[in-house]
Each structure stands twice: as structure tokens, then as C-alpha cells.
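In what follows, structures are represented as C-alpha cells.
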Structure I
Amino acid sequence: MTTRTRDPHTSHEADTIPADALSDLQTWIVAALTTPRTDNELVALHLQAYFYREVTRRATPQRIRTARKELELQGRVRYSGYDGLTEFGRKTQRWVTT
């Protein structure tokens, strides 16, 4: 517990939430990366999940990449060692859960 006794009750409530709690999008990404995928594949898969109402909110490609990077920094996602190709034929990394 990192709050002081004189801190407001909202601070005490916030202190009980684990710092490493995942957002809904991050949880979805971890589940989607049981198979190595590129960021573009994640974006397409998330759009499909939104279309079929498997997720409640549509995320932008930028937000999906940011969430994947956050997971990488937390050590929950890593580069798989394999590359994919972008729609322009350029190499891109495939990511997988650790």
C-alpha cells in the first residue's frame, strides 16, 4: 500500500487496483497472440472481432500497436523470431505471448 493515512478515500481505492492490470484491449491482444501475428494482422483480426461483436469497442490501428508495445514492455509479448510481410511487401515482425 502506497497511500498515506491523510490521502483522500479515492486514492485508497485506487491503491487496491493492481498496477499490472490489463485493459480489455490488452487482454484481447494477449489472447490473439497465442499464434505469431504482425501488427497489421492484429488490426485486421480486431476489426473482424468488432464486426462479429466479440469486442465491444473498435480500436484504432495506432491504439492496437500502442497496446501491443505496452505488453512488450511488460514482458507479456515478445518478437517471435519470425517476420511477416506488409501489404507493400516489406518485412515486419511477428509477435507472440511469452
Structure II
Amino acid sequence: MMLENVTFTEEAGTIAKHDVVVFALSTCGFCKSCLKFLHDKGVKFKYVYYDLLDTDVKAAVKDELTKKYNERIMFPFVVIDDGKHVVVGFKEDQLVEFLGLK
């Protein structure tokens, strides 16, 4: 699995009942808003800036995400509990629902 070779940044949080992984772009305003939202809500998550990965790693990650989750890859791309839920784009209402936030 290619994702095992990707180095993620861990964000500590007090809400850790879900496994949350965010694929973001370093230049994307919606991605920054998503990361800030999760941080401000106290959610434990990990993230990686897709655009800063090596070209060959990027291609492999995109291929794996597309095959595994059957979603078009847009950013931010949030995977909750290994694909139980996938949120494409910064959709605060879906994050609140899927993560049980208030």
C-alpha cells in the first residue's frame, strides 16, 4: 500500500474516537479552513500536503485513493475510519455529522 510510505503530520486533539486522515494542498484556502476547523474543534487527525509529495508518490497516492474510495480526487480529501466516510471538499456539515461534533 502506497499510503504507508507517506509521512503524515499528526495533529493532537482531545476528540480521538475516529481515525481522520486529510489530504490537502498547501496553497488551498478550503484545505486550510478544513484543517483549522478540525483543529479548533479538538479533533485528533493526521494530514499531508499532497502537492509537496514527490511526483511519483503523488501519482501512486492519487491512484490508490481513487481505487480504494471510488471518489474523484479533489481537495481537501478527508477519510474517516478508513473509508467508512469520505468527505471531498470542505463540507463542515458532513464533518460535524460523521465525527459527532457540535
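When mean count of other Cβ atoms within 10 Å over residues 45-52 is calculated for each of the structures I, II, which structure yields the highest value? Kindly include the intermediate steps, with their values, before the conclusion.
Working: I: 14.6; II: 18.2.
By mean count of other Cβ atoms within 10 Å over residues 45-52, the leading structure of I, II is II.
Say we calculate percent of Cα pairs over 15 Å apart for every structure; which of I, II gives the highest result? All intermediate terms of the calculation are to be shown ahead of the outcome.
Details: I: 65; II: 59.
Structure I gives the largest value of percent of Cα pairs over 15 Å apart among I, II.
Please state which of the structures I, II yields 2.0 when distance in nm of label points 7 Å out along Cα→Cβ at positions 5 and 69 is computed from it. Could the numbers behind the result be given before it?
Details: I: 4.4; II: 2.0.
Label of the originating structure: II.
A value of -10500 was computed for helix-only ellipticity at 222 nm (-39500 (n - 2.57) for each DSSP H run of 4 or more, over all residues; to 500); which of I, II is the source structure? Let's see the in-between values first.
On the way: I: -13000; II: -10500.
Going label by label, the one that fits is II.
Laboratory data are not the source of any read-out in this text; all were calculated from the coordinates shown. Note that the coordinates shown come from a computational prediction; the quantities given were computed from them, not determined experimentally. Cβ atoms are built from the backbone, for glycine too; each structure is taken alone.
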